[in-house]
1. Ranked by FRET efficiency 1/(1 + (r/R0)^6) of positions 41 and 233 (r between Cβ atoms, R0 = 35 Å, to 0.05), which of P, Q sits at the highest value?
2. Check the numbers for relative contact order in percent (Cα under 8 Å, 6 or more apart) across P, Q and tell me which is largest.
3. Upon calculation of semi-axes √(5λ) of the Cα gyration tensor in Å, for residues 65-120 alone from the atomic coordinates, which of the structures P, Q produces 24, 13, 8?
4. Given 0.99 as the derived value for Rg/Rh (Cα atoms, Kirkwood Rh), which of the supplied structures P, Q does it correspond to?
5. So mean count of other Cβ atoms within 10 Å over residues 97-104, computed for just one structure, reads 22.8; which one of P, Q is that?
6. Taking helix-only ellipticity at 222 nm (-39500 (n - 2.57) for each DSSP H run of 4 or more, over all residues; to 500) from the coordinates of each of P, Q, which one would give -11500?
Structure P
Amino acid sequence: MSNQEEAANWTRLKLERDGAIATVTLHRPEVLHALDAMMFDELERAFQELAADNAIRVILLTGSGDRAFAAGADIRALTETDAVSGRGVSERGQQVFLGIERCGKPVIACVNGVALGGGCELALSCTFRIASDRAKLGLPELRLGLIPGYGGTQRLPRLIGRSAALKLILTGAAVDAAEALRLGLVDEVVPAAELMPRASAIAQSIAAMAPLAISAAIEAVTGGEGKPMETAMPLEAEIFGRLCGTADKREGLIAFLEKRSAGWTGT
């Protein structure tokens, strides 16, 4: 399917494939890509498609334009919620973001502008984050009488530590790219014009690796996270052993010995 044909399938985002790399671009510019129910539906469908596409090895996620990655949840929709429907909204966002986190492929958040509230939580669900020097990130939900509800209270402490996470959440402060880098909220900061080229370069370097090993590395890290070493080490050994039985492992070792590039088959 061409990218032009692909565009006809979406109203809230754009999905483009270029070899082994896919780019998902949030596209609701009139509200800075605020996350509504349709956006969640399309994000879920896009990542399910990409997870099932064996040709895709890395996914870039960004917002269109240079103002916003995603400004947050759709506030107007939240005004209609009560205790029951509000829980459902939170659970839906958690479900979609967990699907992104567990899609089995590296997802690089390219934070090109503001990433606030649900937008910041979306970035947190990605494998890692590269930010433009114009980016601002924060979780201002307490200003609205709410808390982060799409996984932010759980992912942020795991990423930057409990006290730093609570400071951000309790003050509702938005931090600039330099401070986000210092905190470990983002992994790299580049000039705005270099954001997508830099992300693409990283994606290309990842995509050159063995596809089964890419997924397995993510599985090993996430599967062992927070577990005692006595539990996590056997998981690593099981995954290592599984890869030793693959055609790609044989190809990778032979290619290394023959001093040539490996031809991966994903088997």
Structure Q
Amino acid sequence: MKILANHAHLIPAPHPGDWWPEGGATKLLKHMDACQIDMAVIFPPFACQVNDDMWQANRWALEEIKPHRDRLIPAGTIFPLAPDAYEVLQRLHDEGIRQLKIHPSIDLHDITDPAAQPFYAKAQELGMILDYHTGPHGTRLSLAKPEKFDDVAFDYPQLRMVFEHLGGRPYYQEFSAILAGHRSYCFGGLTSIYNPENYLWHIAPFIEEMIRGLGAQHFIFGLDFPWNSVEANQRDLAFIRSLGISAEDQTKILGGNLAGLVGISLE
């Protein structure tokens, strides 16, 4: 079974004083090999990491993975309220990119801000997948509470969204309700939720029940590289394989669902 993992951040070599870890393509590929992962969807840096230039951040990642496109699948990063968001959205689509990482706690914004509506409408029209950080991140919870994602899903019923971390321990039940209410278009990112020492994000005890109740077609495995170590991701993969679910459902979670979304074959 080939594995396609989601949620691998590519990060340029940090400048002195930066808190971001380095996470280039070479390091990621070694990480993947150690975990026996065949392919991964990469997230470019955020604009704040690359001269506050959203397109330059995306362009850097595309150049970084150019020699490795057989294994590294590009997503984009975008801030829906940025002055150039509409332009960058179209340019990424023209590059063949179908998935966009959005982080309301890094690019501080209310996800239901009316100014984002043209962006959502265009993303839906282009068939893009919006991959969101969800849950606590040291910023106002009111910016991106679960019911706001539900509002976006109702307002743009064919807009596909991935909810990374499923909101963590404070919100995983609310995100379960959203997945159930928007069955064809919403997905849960099983990323950085396995460590019992990380109380706010540890929802592993509830995952098998969620998969059985909602269906494996709703879930996508993610790495959160370079924040998670090789050992952590090996543990995460072992956890998925230990669940009392069918081999077919494991295949969906470990790449099948994501491959269908981004339009690639794992054969």
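Bear in mind that the values in this text are calculations on the coordinates, not laboratory data. Fair warning: this is a prediction, and the values are worked out from it, not measured in the lab. Cβ atoms are built from the backbone, for glycine too; each structure is taken alone.
1. Q
2. Numbers: P: 15; Q: 19.
Structure Q gives the largest value of relative contact order in percent (Cα under 8 Å, 6 or more apart) among P, Q.
3. Source structure: Q.
4. Only one of P, Q returns 0.99 for Rg/Rh (Cα atoms, Kirkwood Rh), namely P.
5. It was calculated from structure Q.
6. Q
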